[in-house]
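Asker: What follows is a set of structures for review.
No lab work stands behind these numbers, since they all come straight from the coordinates. Note that the coordinates shown come from a computational prediction; the quantities given were computed from them, not determined experimentally. Cβ atoms are built from the backbone, for glycine too; each structure is taken alone.
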Structure P
Amino acid sequence: MIEAADLLFIRQAHYVDSIANGDETKILSSGFHESKQPTPFNKPAISAMDTAHSGIIKLIAKAILGARAYIWQMATTANPADGDWVTISTTTSATYTHEGLVPGSYCEFRVAAVTPEGISDYCDPIRKLIH
């Protein structure tokens, strides 16, 4: 019974939508309300997750269409300058697990994508307390 009622309301909503053609007055006068489009989720350029083991973190980058590789960099100083960044790995995957970090220390991480057009700019760095 509920499925039949749901189907009836869905069909009625589609009918109102097609007749109203976006006119809010027509939609409201039918007893319906304008629906909001879902807010898109924007994945961060880079994120860091703790793992089950101390001194090991998992870095996850937003996948870039056409990227052939990702260059991962780390800095251990606060507000690192260009010379403070060290390349820790180059991977073909948008994820990377880094080991050997000192628990209780802060590290900053950033990533760039290697595409057929060249190397992208590095993303804004994230700061992570190592557990």
Structure Q
Amino acid sequence: MLPLVIDDRSEESKDQSARMIQAAAVAIEADFIFMVREAWKLPERYMPRYQDILDKHGSVGASPYAEDIAAFSLETIHGTWIAMPFIKPKPPSKKRRTIGVVEFAHMPEIQGRFTGLLPAKKNGDATLH
């Protein structure tokens, strides 16, 4: 296991983080990549207004409609699985939080800078795909 920190302060730093993950996966001949991030998502009722919300607030996280989630992704040579449980308060504490049920779903259509980072396996050799 090789823990890496994702720098998400800018688009350039996100791209650099993705390249770092990909290079580390090649270097250790990884069989999978597991990522854990804190993120935000919109409730379903606001999804039709997604672009308007981005235009007005700049990001989902900056909008008043954002809900905190934990974002888990598991990339293997067989595909990518995603889970996004809600982060909720853990009473009686005002600071402690917990996550809901974690249910992974196979998402072959998922795209983005943090997908497709696992090296392709060919004849026992790790090469980028």
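Asker: Taking distance in nm of label points 7 Å out along Cα→Cβ at positions 20 and 84 for each of P, Q, which is largest? Write out the running numbers ahead of the final one.
Answerer: On the way: P: 5.4; Q: 2.5.
Top value of distance in nm of label points 7 Å out along Cα→Cβ at positions 20 and 84, among P, Q, belongs to structure P.
Asker: Let me ask you something else. Suppose FRET efficiency 1/(1 + (r/R0)^6) of positions 76 and 92 (r between Cβ atoms, R0 = 41 Å, to 0.05) works out to 0.95; of P, Q, which structure was it derived from? List each step's numbers first, then the result.
Answerer: On the way: P: 0.95; Q: 0.55.
Structure of origin is P.
Asker: So if we calculate distance in nm of label points 7 Å out along Cα→Cβ at positions 28 and 100 for every structure here (P, Q), which label has the highest result?
Answerer: Top value of distance in nm of label points 7 Å out along Cα→Cβ at positions 28 and 100 goes to structure P.
Asker: Tell me which of P, Q gives 39, 36, 18 when you compute Cα extents along the principal axes in Å, for residues 44-107 alone. If you can, show how the numbers build up before the last one.
Answerer: Numbers: P: 36, 31, 19; Q: 39, 36, 18.
That value comes from structure Q.
Asker: Comparing FRET efficiency 1/(1 + (r/R0)^6) of positions 4 and 68 (r between Cβ atoms, R0 = 41 Å, to 0.05) across P, Q, which is largest? All intermediate terms of the calculation are to be shown ahead of the outcome.
Answerer: Details: P: 0.20; Q: 0.95.
Structure Q gives the largest value of FRET efficiency 1/(1 + (r/R0)^6) of positions 4 and 68 (r between Cβ atoms, R0 = 41 Å, to 0.05) among P, Q.
Asker: Right, something else. Identify which of structures P, Q gives the largest calculated value of Cα Rg over 2.2 N^0.38 Å. Please report the intermediate quantities before stating the final value.
Answerer: Details: P: 1.72; Q: 1.21.
Answer by largest value of Cα Rg over 2.2 N^0.38 Å: P.
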